[in-house]
Structure 1
Amino acid sequence: MNDGAHPTRLLDVPPLAAVARLAAPTTLVMAVSATSNVVYTYFVSRLGVDAIGAVSLVFPVSLLAVTAMGGGIGAGATSAIARALGAGARGEAAALAGQALVLAVALGLGFGVVAWFGVGPLFRLMGASSAVHEGATAFARVLFGGVVITFFAMMLDGVMRAEGNVRTPATWASASLVAQMAVTPLFMFRFGWGLIGGALAMLACQALALGPRLAWVFGGRGVVRPVLRSGHAGLGPTREIVRVGVPAALSTSVNNIGLMVLTGVVARLGASDLAAYGLGTRLDFVLMALAYGVGVAVLTLVGLAAGATREDRIRAFVGRGIASVVLLLAVPGLVVWWRPALWLGMFSDDPGVLAVGRAYFRTIAPTYPFVGASMVVAFAFQGLGRATLPLAVSIVRIAAVLVAAIVSVRLGLGEQAVFLCIALGNVAGAVALGALFVMARRARATGA
């Protein structure tokens, strides 16, 4: 299928082939992004310990903003546009796309203003002082001051993915990341801009990659050409976007905040435990990028199928998506369960870190397929236009894990008990979410 062809043709493609076709480019982008982050971290490390500390403070805030936009509001827009296209309502899809882009700009500008005045006090509250606080504040003000570029690019990608075009977003997102790896040392060292140069390099490369995206979306090459002014529609399209996008954004934020709190719990066990846990969660993020690519594909496909009232396709797409991530994550999970040192040994040879890390992977790695399946089902819910249930499951799961982990630490049960709490939460969350999705799909099929 050509990217410009009507996206409902994907509903007639074999389900596994459709999932693979949409998932592969996004997964490739995630791999390039992971590489870019490693390279960027290396360049920052050359600026010294204070620079590393400054970027470490900014990272969780940036992660919250980007995931809330891409996996939240952006996902809500993709879901709404895909469902409209599946129903054959191109005019509605165009109005949705136009208001989604306006919303991205408004959110980007608003977040930039709040960040300009708020990051200084926030970083001080997080414990930063002197050079680290100064560096983090300056870096964040530049990075978040231009976050409207990031948000707008992500929303353009969301519009294209809704119509089944994943190659164009993947191509230019990858090009931007590769360019960042090339120009960051120039901005930081050759031009003498230091840490701020890293933020400027990132924004400059993202801005350059906007051109080809805009040419595709507004140049008539795609199925959806956004209508920026749609008086007859009012704010209906925006309400439809945020109806899914806000719960989805909250879900990603809850997960990230839960991870931050759990990191603090593990830190009470000692430096070796914290280091091992950090190395473990780093691999978790790398592997979950595979599940993210499949999940985004399922979101688009389920949205199209829901709009076209093809209940058989919904079941098939979700089933193939779950099977794909189970296979993708089971293999590396088995490897690190069998030989944890293959990952841990690349970063540390400390016996304490290796021992705790071994306990982490022996407990957590077998649950990777469950985590991947949860992501796919959560994206499928978004495709149906129902993001509240995944949010509720996330809140209950994370709250239960945090309470159990805190109790385990206070009772002196050690890291193994904490890791077991996380593993049980992963499994229970996947089972609960899967059961709720089956119930929701059956209710749709019977018209209940």
Structure 2
Amino acid sequence: MEKPLTQNIRPDGTPLNLAEYEKAGGYQGLRKALTQLSPGEVTQLVLESNLRGRGGAGFPTGRKWSFVPMGDDVPQPKYLVINADEMEPATFKDRLLMEGDPHQLIEGIIIAAYAVQAGIAYIFLRRAYVTARQRLKQAIEEACAKGYLGRNILGSGFNLELYLHMSAGRYICGEETALLNALEGKRAIPRSKPPFPPVVGLWGKPTAFNNVETICNVPHIIRHGPVWFKDLSRVPDGGTKIYGASGKVRRPGAWELPMGVTIREILEEHAGGMQDGLTLRALLPGGASTDMLTAENLDIPMDFNSMQEAGSRLGTGTIVVIDDRTCIVGLLANLMQFFAQESCGWCTPCREGLAWLTKILNAMEQGRGKPEDIDHLRLHTRLITLGRTFCALAPGAMEPLQSALMYFEDDFKRHIHEKSCPWRDL
């Protein structure tokens, strides 16, 4: 089984019902966890598997669970929150999993909740994911009717209530504490840390927090073991990864591949290479908020450590391909407008800085740029960094900009000197 995450996803996209999922081996990992393993043993297996978070940060999942306090004197209830608010531009991997195999996510949630002894779980779902909502709702009802959710699951004494919450829809909700505020009915702004969510999270109680793709790996780790999971990968990080590619490639899409596959293999073998007449000029390897790489980087493995060494981040693993007829400045102006619009407005560097950068880039694109604008852009990439903002939204917006200034400064200069976009008529 080389593709555990997508093995049950049908070509037409219709999901398995509960009976079909069970026939395919579903809920066997849950049965093993609840009948043979203690919560601590479940966490240890996930830790040994080298599963790292698939939401972008890549933090070890088992270690993250270990931060949740255990014992009879811990405040109750404890919560598990699943981030399904997939709003990173060009990212669509979680949608594939929720629509194609919703019971896989639910099984993973139950096991994760058991590991941290959370009695209540929430799926925080992007509001635009209407199909995912319908399929998850149906799967939750099936799981409840079969006794996989509710009280005394499989006679283990473990109880879990699972709720599906539709997001009001803001990119900032991808930041876990802003998501928690939104879930509580408050303004979606990040919280000051410490305290951290594992100790003081949703409604002030201990809260574990994971991404959809991360949790979908858990049933397979418990069922087959950490050694099997690590053997799926080409690098020390365990498992497979759903990689994607968008832009002017022949076959844009998403594919489950071994962790550590190279950029070249994703783009040439799975995405089919560039469309006729176009040349790859640059790419964003992990969604819109990652540093650009160039055609010289195609043989770099797509894993957390390799991407960091190359000067970027794996992020969500969804590649945005930039061809030689796409204006880099125009692309950045579009991205910066998105980030400025999605800022929660809580801190000055993000609220004011992103709006100012949007104006500068739009002016360049419209032929109104000034020579000093390049220095202003570069200055902002040094000022808007982690530690100077309340969360990572604005620093993430700086990553494509700072890398574009490093690789393609001449593009900015041409916009200024020619007083127009050189790519406009291509």
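In table form, for the structure just shown:
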read-out	value
Mean projected area of the Cα convex hull in nm², for residues 29-100 alone - structure with the largest value, from 1, 2	2
Top of 1, 2 by Cα Rg over 2.2 N^0.38 Å, for residues 269-404 alone, largest first	1
Structure with the greatest value (metric distance in nm of label points 7 Å out along Cα→Cβ at positions 37 and 253, set 1, 2)	2
Highest-scoring label, criterion being relative contact order in percent (Cα under 8 Å, 6 or more apart), among 1, 2	1
With mean count of other Cβ atoms within 10 Å over residues 45-52 derived as 23.0, matching label from 1, 2	2
Structure responsible for -12500, with helix-only ellipticity at 222 nm (-39500 (n - 2.57) for each DSSP H run of 4 or more, over all residues; to 500) calculated and labels 1, 2 on offer	2
Winner on distance in nm of label points 7 Å out along Cα→Cβ at positions 157 and 373 once structures 1, 2 are ranked, highest first	2
Given 27.2 for mean count of other Cβ atoms within 10 Å over residues 213-220, calculated: source structure among 1, 2	2
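Coordinate-derived values only; no laboratory data. None of these values were measured; they are calculated from a predicted model. Cβ atoms are built from the backbone, for glycine too; each structure is taken alone.
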